[in-house]
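Asks: Take a look at the structures below.
What follows is calculated from the coordinates using simple rules that are stated; it is not laboratory data. All figures in this text were calculated on a predicted structure; none of them were measured in a lab. Cβ atoms are built from the backbone, for glycine too; each structure is taken alone.
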Structure I
């Protein structure tokens with residue numbers, strides 16, 4: 001497929017644009033996680049509000065929300081731009097979904113590291129990828145208040 005046709009297909013398909021957005025947020029998250037885990041939080045654990053927190057969970061907590069911010073901005077302006085909700089409401093909905101995703105990712109990450117004995121920089125992308133598809137539909141329906149029927153690319157304005 002020529003590059004021009006591929007580019008047109010991505011631009012006109014909401015799910016493919018979501019994949020590019022999620023991929024961008026994912027890259028920010030994973031790169032930040034790697035840097036934080038290997039170069040910033042080098043001790044095995046740290047005290048946070050007088051509680052011990054492992055270096056991989058602390059790195060995850062920061063990197064996750066860096067990726068969420070990038071993901072929201074791309075989703076807002078390039079993926080779900082037809083949404084009629086005010087930006088503040090979109091952000092509050094998006095961040096509430098992200099918080100649920102944060103705990104889901106943290107649970108999967110802890111399971112992979114603690115019980116499967118996976119190396120945290122390998123477990124982190126595996127945890128994120130395991131929750132990817134649910135994220136598209138949750139953000140489409142809840143964060144941006146759009147209907148499912150337009151997810152394939154027919155991006156007509158919604159009247160909600």
Structure II
């Protein structure tokens with residue numbers, strides 16, 4: 001295979017449905033927030049995607065740098081790549097921060113629980129909710145206002 005300008009297929013813009021499917025298939029991405037210097041701060045995060053509400057949810061600990069940055073400037077973006085890295089999606093929007101969960105079973109804790117898979121046993125759910133309180137967890141909700149990305153169709 002040759003490389004360089006004109007040596008292969010050009011990237012193509014992904015359609016909205018393809019972008020939503022890529023976000024749904026993946027679980028990890030890079031969240032970009034803005035430092036006070038204006039430079040981007042990137043954090044690898046696990047997320048869930050709600051295509052109906054156009055919301056990405058990220059569980060985090062209350063004292064993380066990304067939380068402090070989002071409190072100052074809620075503009076952020078999530079970058080997600082396909083397994084082979086030939087496609088990517090970027091979801092831009094404004095982030096909302098949930099309250100920190102303080103009581104097992106409170107609204108903030110139940111939102112965190114809803115983001116988990118495989119916790120069907122009530123005892124596991126109770127343990128999870130207690131751990132979320134101990135960790136001082138909360139949810140970042142990225143309300144997506146712009147979604148874009150490309151694919152490089154290689155043989």
Structure III
């Protein structure tokens with residue numbers, strides 16, 4: 001795949017959702033509608049930056065993270081991939097953008113990824129994950145662990 005373009009226009013507190021699958025327009029509309037809903041018991045406005053450009057079609061998580069490496073304020077990116085489009089709950093793939101080099105040491109990185117570099121979340125969970133990672137309230141590994149405990153492997157915002 002050729003180099004992916006820079007993502008521009010994202011506000012600091014916007015969750016970033018990158019569409020990488022283009023086979024089901026209705027599923028994408030369902031996802032974007034769910035992402036637009038207020039969250040936190042309706043107390044918070046949904047702040048999402050959508051990347052909906054076919055140039056990203058088929059991009060892997062690693063390719064997306066590499067393309068976003070200049071954004072130091074982005075702790076996680078969400079991919080609307082084929083599994084998102086096909087899944088009953090349209091679970092997006094949450095991927096940490098932190099690399100081994102950005103962690104304090106090897107132990108810090110191992111803690112971060114002890115449940116993996118990625119997990120699935122419902123669209124409603126995107127805001128919870130992004131906000132808590134952005135403010136440092138909860139670590140990526142805690143969300144990944146929660147997803148791992150779900151029978152379908154999906155983080156579901158409470």
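Asks: Where does the value -20500 come from, among I, II, III, when helix-only ellipticity at 222 nm (-39500 (n - 2.57) for each DSSP H run of 4 or more, over all residues; to 500) is the thing being computed?
Replies: I
Asks: Compute distance in nm of label points 7 Å out along Cα→Cβ at positions 90 and 106 for each of I, II, III and report the one that scores greatest.
Replies: On the way: I: 2.8; II: 3.6; III: 4.3.
Largest calculated value belongs to III.
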